[in-house]
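Listed below are the structures to be examined.
Derivation of every value follows stated rules applied to the coordinates shown; laboratory data play no part. The structure displayed is predicted, hence computed values, not measured ones. Cβ atoms are built from the backbone, for glycine too; each structure is taken alone.
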Structure 1
Amino acid sequence: MKFRTSLRYRVAFAFAFLGTLVSLVIAGGLYVLMLDMEKRLINETLSTELEDYMARFALDPDTPPPSSTALHSFVIGAGSGESPEVLRQLQPGLQQVQIKDENYFAEVREQAGRRFVVLYEDTRIRQRERQFRYYLIAGVLTMIGLSALLGFWLAGRVISPVVELARRVSGLRPKASLTPLAEDFPEDEVGELARDFDDYLARLSDFIKRERAFTSDVSHELRTPLAVIKGAAEVLLADGQMDVARRKRVERIARAVEEATELSSALLLLAREREDHLASSACEVGEIIAQVLQNHRYLLEHKPVEVRFEIQKQPQLQVECSLLRVVLANLVRNAFSYIEKGHVQVTLESRYVEIEDTGVGISHASLERVFEPYYSAQPGGEGIGLSLVRRICQRYDWNIEIDSNEGQGTRIRLYFS
């Protein structure tokens, strides 16, 4: 589940929604209760007026009926005066009637052959109902606004421990001495989350220590046997009586030792934090490319392939030269390994280096996965070269683009900035 709004706004919205719901329920209940009480009050008022008038009428038939601006009374029967025809059709009890486009509440009773009717004009009642509805609407809107403001304020107070925990976590870095987070938070859900972060960070720090120790130990331990192999290869190459076939085998061993040495150094550098290696030398990119091309020409033996190297600009990079050499060596090695004929064009500009070949190319499906660890687009590949290239590019914020058509060739462009 993905939330697009902040926790504070979600809590404030929930509080405002709850306030709105409660206020609507209360307003609805008050309105229904008001209508019921109004009906009861009208019924009691008309019944009282009618009973009083009927009692007085029984004592004195000439007693005038009660009348006011809103109240009107009628006696319908023998010897009574004129009355609206609609009143003669009313049934006993409380009801509503319309006379000359005016609405009235009517109480009707019969006694001694006469019909007694009391009318109460409902104009003022309707006005009071409208006023009451306006008051309820204003109250609901006010409640919604207050709920939203109060909810926003309370949300800030409620989630302040979460915000503080997020701020503290964002500044965490795996290091030797870790300050526990849980000590500054109460024994609640946030405190439990802080303890979980402490445990996770401790495990992460231990893992990084083990990884660094392993990488460092492997790199250092490999140097001695690699140096021995390199020295032995140099001694063998110095032997002038060695035939051509054996010399090529020894040269291949020497190149493999050189590549292994550079690779172990690169892995050791990648295992360190960036801050651990601030002093970087100025690398002549053109010279490194020339060395890489020369060292990998053996891959083109017996292949009708032309290698072109053009330097448009000669940039210098403040980076570890061994890491730059590993990147360029992997790109050149791929270009040389998967081409049978045609040419390899290497162009150096101020901001990038481009390697274009007319080799077998890469399929569209494989092109999306070439940077994945242990994935190889071609049979027989190790699947670690471009993955290592991406790690080095991420370290220096370089960008690499690959454009390839299967059966036609590949173009790789490495941007240095």
Structure 2
Amino acid sequence: MSKFIGIRHEDKYVMERRAPLTPRHVERLIKGKKLDIVVQTSSKRVFTDQEYIDAGATIADNLDNCSVILGVKEMPNSFFQPEKTYVFFSHVIKGQAYNMPMLRKMMELGCNLIDYEKIVDEQGKRLIFFGRYAGLAGMINSLWSLGLRLKEYGYDTPFLKIKQAHKYASLSEAKEVISIVGQEIAEKGMPEELRPFTVGFTGYGNVSQGAQEILGLLPVKEISPDKLLSLKKRKLLPNNLIYKVIFKEEHLSAHNEGLEFDLPDYYAHPENYHGIFEQYIPHLSILMNCMYWDTRYPRIITKDYLEKVYKSGRPKLTVIGDVTCDPDGSIEITHKGTEIEDPIFVYHPDTKSYTMGHKGEGMLVMAVDILPSELPRDSSAGFADALINFVKSIADCDFNEPFADLDLPRAIKKALILHNGELTPDYAYLKAHVEKLSVI
């Protein structure tokens, strides 16, 4: 007899409507793998309770009878029960202080914790992710923000036809509208004062590829970072093209001693490098920040830089789509992740203050930190397409076995942060972060 698999109702954010498994995937697991699946009732989830009932699942107010529980975002401390297995984005692997109480609670209860973010292949490439949908929604939102901001500057552009991502019924509907905008730009061009119109992307992984997929619905030509620097000097540039630039690590940082950029060395010794991205910023209309970042690496846009720039007048850069969304991170003015209901803000360099919305002098930032939930049906389906391959193995695993003997796929075992409440070898470093909670 199989263990009961639970799908949790998401409650961290008001507009979090995703699910780790869709009704279609649940039906496959019930019929094909003979699993028993219980879905916690939800009035806001993009998939209705009835859809799950039709798929063969049981709907319940709680998941007390489930030994394996699947979610998306962090779960409150009060939700955890002893010796159960939880699979979700825990956001603990960087030692995030705000989630250490949650991790400690799970340790005290002897829980197992599997983190989607660490389910990777032998090359370290993530196997289960929402990243592409973060990029898709982030680019849609940034183009929507651009239309509002340019209108504030006195320009009526085709971008005003675009809505925030969550206001579309599906990704395909959003793409249809943006394709129409692209056709209008191709036929009528962009205002001369805004040309050359350029969009830069930091990063080249799933998030960046999703964002580029949306931009590709417009008339786009890709150029190198080097060509970006000389683009404005060229004569007779077409008025109906948008220029795309992809920035890699070597465009963001340089060695402190002038040595040639070396990617493995950069990752191993980031302290030996300094940021050089500022040279490109004056040439960009939109910046889409889609890269991984932590505190070891140089920032790409700082408050000091923006303060200096705005003293000389309004810059070309109009919108920053901070899909990475690290508070006080690579984009220093991203002081917080924003909510879907209130997604954009303007940072005022002169006063170092913030105003929600798109009005006021300063830099507009889109920094929604649950972007895939703006495309909940599409993103849940894409995520579940990958997760479904591992659910049976997790359900069948006897977690009472010693860690070395656990019968799990290698990718899942590498993502097991807690085993019966104990940190597994790859995550032993988190002990120091948890112990900080005890320090008065």
Structure 3
Amino acid sequence: MNRSLAIKLGMIALLILLLMIPLLMINGLIDERQSLRDGVLQEIASSSSHSQQLIGPMIVVPFRKDVRVWNTNEKTGVRFLETVEQSGELYFLPEQFELDGQVRTETRARGIYEARLFHAENRIDGRFKVPERYGLAAKDLADYRFDEPYLSVGISDIRGIENALTLKLNQQSVDFLPGSRVGWLGQGVHVPLPMVNAQNSAELTFGFDLSLQGTGELQILPVGKTSKVHLTADWPHPSFIGNYLPVSRDINEKGFSADWQTSFFSTNLEEALQNCVSGESCETFRSRAFGVSFIDPVDQYLKSDRAIKYALLFIALTFAGFFLFEVLKSLAVHPVQYALVGVALAFFYLLLLSLSEHIGFAPAYLLSASACVLLIGFYVCHVLRSVNHGLGFSAGLAALYALLYGLLSAEDYALLMGSLLLFGLLGVFMVLTRKLDWYGVGSKPAPVMTFDLGEVK
């Protein structure tokens, strides 16, 4: 390789490295704008209601129990038996739990940022079976003193409750009271159950309507020995979350419907509940929830971030096209001209980010790519001293932008498409330079160019 060619390739490599500086700055700007957007969404949620998680209902029986423990007299050192009172709760989960929910979404805007709120109209039904003596042995019952049982429902953000809650229990109607009364359960509501006692077993059918507003996610904990949940919504881009996927779902442009079904065998919920009550972490119990996220899984910031990851490849391929014109057409392209085209390519990502915040990603991509292709095409026509060459170069650049959009849209096939693209471009480069004398590149003076009607003066 002659010295002039080595210098030119070194300068091109240096330019590519220098262009990484503005690209890194734009990438940082993407992260900054995304953080700003997340902060605004958090403020909107704080002013209305956050993501919602529904836990329950469950029956809670508070108790006090006499326990004999050994103690030691501090003065005499004599050990003695002492009766102390301990308190706690017994918990009973429903035999059956069914939820039928219809969800409507709406957007709330603050400046250029939007948050998606949901309004879920839920019908919750089920059945409890409380055993005689609360499942305790008859010989142990004398040590217990029970307070009035109650039914508790955990709702992660009670500000989202939009209706007056009334429980229908064995054909009787009773109003819910504020507070779950269970510390680890968090916020919620409860209903006293004076008809439940330790002397008799009880079967209770229940049902109530719950209108719930939230932001972002709706999660439901399947508390029943058998649980069935059906949700329909007008959101066409659901992201199903949690430990259990729907057993069936239907998604179209108008919305989705999904069904979940679980049992104690699949959730192991009773053991997780006992671990929570015994003082261990309740995260295992809460993690049994499932639901749906109403957040766009791939927003404009994520797409812009994915697009800028291909920036280095884009610049390298564009410079490779310039270099091909140099060696095949014996044209001299100055490093400053390389740099100006590289800067124009970097500005594409800044335009894409700023426009996508106002008009969406797809229109922003079209406008940004069109502006860059037109600007670079106009400039290249003069750099290459030919309208035909400039138009050909612009067509190739437009094809690259189209392929990039395809890579961004087909995330699952991005690696395959990218590999085929690079292999195809390598093949084109090898075919075009198969007869080129690389030792002679740069040693011959550039011929005097003549102009015809298709050339620019």
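Which of 1, 2, 3 yields 24.7, 76 for Rg and Dmax of the Cα atoms in Å, for residues 30-165 alone, as computed?
Working: 1: 25.1, 92; 2: 20.2, 61; 3: 24.7, 76.
The read-out comes from structure 3.
Suppose FRET efficiency 1/(1 + (r/R0)^6) of positions 118 and 230 (r between Cβ atoms, R0 = 35 Å, to 0.05) works out to 0.00; of 1, 2, 3, which structure was it derived from?
Numbers: 1: 0.00; 2: 0.25; 3: 1.00.
For FRET efficiency 1/(1 + (r/R0)^6) of positions 118 and 230 (r between Cβ atoms, R0 = 35 Å, to 0.05), the value 0.00 is produced by structure 1.
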Fill in the blank from the handout: One of 1, 2, 3 was used to calculate Kirkwood radius over Cα pairs in Å, yielding 23.4; that structure is 2
Practice task
Name the one structure among 1, 2, 3 that helix-only ellipticity at 222 nm (-39500 (n - 2.57) for each DSSP H run of 4 or more, over all residues; to 500) of -13500 was derived from.
Solution key: 3
